[in-house]
Structure P
Amino acid sequence: MLLEFFPSRTMTGYIAKMFAVRIVAVLFMLVLVLQMLNLLSESGHILAAKGNGQLELLRFVALRLPQLISRFLPYSVLLATIFTLATLNTNSEVISMKAAGMSAHQILAPLFLVAAITSLATFAFNERVTVRATAALKAWQDVEYGHVPPDSDVKTNVWMQDGTNILYARMVTGRGAGMQMHDVNWYRRDPTGMVTEIVHGNDATFANPGWRLTAPVSFDVQSTRKTPLAGARIYGQQVNPAQVIVRKTDADGESLWRLTGSIDEIHAAGFRTGELDGKWWHKLSGPLSALLMPLLGAVAGFGLARSGKMFVRIVIGMALGFAYFVVDNAALAMGNFGAYTPFLAAWSPFLLFLLIGEAVLIRTEE
């Protein structure tokens, strides 16, 4: 025994290899089917944009692929657990291992090892690949698959409150004092909320306070007359870069470290960050869900294969696994509403199903 927890080196390698191959196979199958369906639903919108063609379709596939891998890898681990243990049970290998004195936890140990490596790989993949692909795809979709400037921090269709007035930017690049707005409209409103004037500028830079519009053009709504304004003018003096971050921070499109900076900036501006705090914690707890799947699917690997209850055990294992994802999403939603603290919303499903899985395994097999 290795450390009295793992079975022999040969047995560990045999089970781990079988499990890893099934994870890759199930993930490939899920991602292939979902990618084809997603491409079919979006191809019309992509090709509708002027100048788009086959390269843009391939670009969409490349940007969507990391999202699908990240989202469905835990499901793949769950299904691979059930397939692996059901195969071992059907071939009477589980009975042989238990007859050799192995406990249920020792039989599952190679699966936990592979799942732990999968969790670490998922976290690294999310931080280095998925967040960048998500941010790029969202920015591209916001401009209806048109041209997006090559910037690492692009936000599109940003609306901000300037007292009773409104400042709108079709695209925002950069962060902090170096933030720039493009295709900007400033709407002056009367006390009743009606728009009386629209000032348009191609670009705007932060003037602290306000935003300096280059070559602004004023449109008077009542007289329907356009008037070019001489020089640059400053508008939106109650709008600061922190408001842009509050409005358009997407936790799915930011790495853990960048999201930490965004939360700090929003805190400094005096805004609530409960929803973002929950997603920050979920960036840690989410990848660990793969580590939980062998425990939840373990019920499928034990019991007599010829007793007629194998199918029932497989269904129970799948039900436990999918119930975890339902509860996880529900807890995040409760955290967004403020019913749970951010830490509790992210970690309570993991801890709950860890206890449930251990209770089922110990009661039935140990």
Structure Q
Amino acid sequence: MRTPRLEIDLDKIYFNTQTLVKRLAARGISVMGVTKAVLGAPEIASVLLKAGVSSLGDSRVENIKTLSRAKLDAQKILIRTPMLSQVDEVVANADISFNTEIEVINALSAASLRVDKTHGIVLVIELGDLREGIMPNDLGSILTKIRRCKNITIQGIATNLACLSGVAPDATNMAELSQLANSVEATLGSRLRIVSGGNSANLQWALGGANIGRINNLRLGESLLLGRETLHRKAITGLHIDAFTLIAEVIESKTKPSQPWGVIAQTAFGEKPPSTSAGHQSQALIAIGRQDVDHSGLYPPPGIEILGASSDHLLVDSGDSSLAVGDKVKFNVNYSALVRAMTSPFVHKVMKQKSTPIDKPSLSIK
């Protein structure tokens, strides 16, 4: 098989998803399966749906369009506020979009009117992480303006935590979101369908026995794909953390001095070279680089240490592993490494299900 490649175990993703869907359902919480890390791959989205997610969410219109072309039987939700330049595409391809700006909602209304279609929106509320959201005190005034927008329906409210500033979901901010849901419903005179408390960072709160209040939905990506919660990146007991494996090929293997010589300046990425001890080491050069993956998010096999990376090369100390030219090295990946590897056109993606590889993209899993 070609290298570098990302081998994707669909059975493990299914298991992770089904497990969390069942555990959260017992708490009255549905799961939106987030596909942004995998570029809206229909093969993976299909597995999430079969495992029980209630909808599919993505932050990129392009990925939503990929899901639309796949004709998956699922509600598709854009979980980033739309760009004004993309409102027509959003209305055409997404059933619901997350929103924070009345100017954008007005544009969505106009786009919906042009095609005689109703578009749902979820209002994102700022509760401390400072990435995106309407300030709670401004919620009343923006609701008044939204009610004048034709072909727009308010489907729910949401918040996002632990992404930019690392603010953890807890009893206080989740209770505030519940209170805001009650307030919005009192203003609208109707019940909200979605009260989305956040992402994989909410799992410790949601499954820890806390009062969930009005929260009835979580948007999960990393926990389904990589089996980890995102506050401390700890593995979730019973889930697979190795559904994705990056395999890359050795193109040079030599014993070299561990320290460079000559006048030392910046590296290709403007960094200071790392300090190393004197002596020699077994070095292997692997044909993958920063253009393809975040090398700091790679977990090499025992006995191999990552020394650094340039655009197209990954340098490792192979120790006693005796790597030879042509050898393949398997790495586990974290979320950052996964996102970049999925995005790189130079990394071949191989879907595996029941030990049968799927080399060519397909629209669904049979």
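Rule-based calculations on the coordinates, nothing more; no lab input. Note that the structure is predicted; figures quoted are calculated from it, not measured. Cβ atoms are built from the backbone, for glycine too; each structure is taken alone.
Before moving on, here are some points about what is shown:
- Distance in nm of label points 7 Å out along Cα→Cβ at positions 105 and 185 - structure with the largest value, from P, Q: P
- Structure (P, Q) behind the derived value 3.9 of distance in nm of label points 7 Å out along Cα→Cβ at positions 161 and 321: Q
- At a computed -19500 (helix-only ellipticity at 222 nm (-39500 (n - 2.57) for each DSSP H run of 4 or more, over all residues; to 500)), which of P, Q: P
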